[in-house]
Structures are given as structure tokens and as C-alpha cells.
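Visitor: Below, each structure is written out as C-alpha cells.
What follows draws every value from the coordinates through simple rules; no lab data is involved. This one's a predicted model, so the numbers in the text were calculated from it and none came from an experiment. Cβ atoms are built from the backbone, for glycine too; each structure is taken alone.
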Structure P
């Protein structure tokens, strides 16, 4: 998947995104996530912040196990609507538990987010991998001066 440089920069600079998954029955679930872009792959960790359920029982992981299609949405809002922007990427997901790709993803996430550098047990986090198959983006038009 070739992503235009301006969109790639927008994804790389974004600090938070919304990950949308759906159950086998099609019930949607959206959650904010920290993420990192590496080529045409997005990674997001299931870190050790407190959760209401065990990590493997999180709805996003349950959904991915039954329906690997997902969407990641990054947006920017300002009151000046000419500066609005979003980018949406979609593709197939997988859950990484260990191995070289998982370790690389965790290293990339540590590089991007200072909080992960000191988080206990971060190196043993599960990772969601989203292989980008499609992307769409939009940004507001500059205002015309009169």
C-alpha cells in the first residue's frame, strides 16, 4: 500500500487514534489507542495500564480473533474548519504475542511514547498489527482571501 508522504507524516505525528473492530455478528467497537506506523503496518500495544478485564478478554482482541478486519482513524480538529483533517486506514489485523516482529513493534512504540519506556512489563505486551490495505484522507481547504 502506497501512502502519500503528507498522509504518512500526519500518521507519524499523531499521538492518538481510534481503532474500530467488529464482532463476528458485526457489532462495532471503537477505542482510542496509541500507535506507531512502520511502512504499511500500524502497531498498537495492549499495555499494562489497569483494565476492567484480563487483556485477552478485551473486546478489541476478541473481535480481532473472530473478525480480523479493522479500521484506524486519526483526526485533527480546530475551530478553524479549514484546518480540519482526518486519515482512515483499514486492513487485516493480527495479535502478536512474541517474536522478532512483536519486539520491533514494542521498540518502535517505546521510541514514540516516553511513557512506555518506564512502564512495567511493557516488553511482554500483546501487540495488534494492522496491515494497511486501504487508506482515505481529507483535509479542509484554505480559506479564500477577499
Structure Q
């Protein structure tokens, strides 16, 4: 379950818990917790939020998420441990020869794992999030 819990100016009885959580469907209890620390927004400016405000993709072994801090993360499905992450806000060379950078990852699109590739959009400037304009395609090294 991805949790965003972005500040909205109101006070709540419970503290915010941005991050990724696995729940037991029978009991509603936690199987594991992987909270995102506030420190992920250090040096990102006022548009950054540490939570996961978009859809996720899960396989039996991995969970793929994009987050409002602009990072793509891959978690172990059995433990919630972050296995790999990539900062999509970094400027990259495009296939057309230009440069582009991403931003917050959110909305209805999730990272797509297909045919040995991982496709992710980055740059979700809606509702005060970090804007950008980038689609990344990662391939699996089969060796």
C-alpha cells in the first residue's frame, strides 16, 4: 500500500506515515513497513514530499514505485527493503540528443515492468509537486 500523507495544513490524531506498507488482507495488520524518511526532501525545495502519491506495480518478488521526491525505488516484496533507487530529477541525455529532467512521480501511472524493461514517467507538477517532463526506460542486464 503506497502512502503519500502530504501536509495539507490540518492537524491529525496520528502522525503522517509516508512510505510503502504491506498489509495482511485477512487481519489488516502489517506484514512489513518501509516508511520514507523526511530527509529524502533535503535540498529538493518546497515542492518535495516524501510519500508515494502514485500507483505501484508489484510482482511476486519486487515492488516498483515512483515517489513525490522524484525517486524511482524497487523494494523486495517479502521485506520492504529498498533494493535499488534512481533519482529521476537528474538531467539525462534523451534519445533525440537533447536533455531532460523529471520531477515528482505521481498520478495514475505506475512504473511498467514489461519484457525485461522498466518504463517510468517523471514530472508531476500537479498540486504543488515537482514538475518535469521525462520518460525513462531501463533494461535488464541479462548477463
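Visitor: Here distance in nm of label points 7 Å out along Cα→Cβ at positions 42 and 74 has been calculated and equals 0.8, so which of P, Q was it run on? It would help to have the intermediate numbers written out before the result.
Guide: On the way: P: 0.8; Q: 2.6.
Considering all the candidates, the number was obtained from P.
Visitor: Match the computed value 0 of helix-only ellipticity at 222 nm (-39500 (n - 2.57) for each DSSP H run of 4 or more, over all residues; to 500) to one of the structures P, Q, and report its label.
Guide: Computing helix-only ellipticity at 222 nm (-39500 (n - 2.57) for each DSSP H run of 4 or more, over all residues; to 500) on every structure in P, Q gives 0 only for Q.
Visitor: Hey, another quick one. Suppose relative contact order in percent (Cα under 8 Å, 6 or more apart) works out to 17; of P, Q, which structure was it derived from?
Guide: Derived from the structure labelled Q.
Visitor: Any idea which of P, Q comes out highest on distance in nm of label points 7 Å out along Cα→Cβ at positions 2 and 98? List each step's numbers first, then the result.
Guide: Working: P: 4.0; Q: 2.6.
Once distance in nm of label points 7 Å out along Cα→Cβ at positions 2 and 98 is tallied for P, Q, the winner is P.
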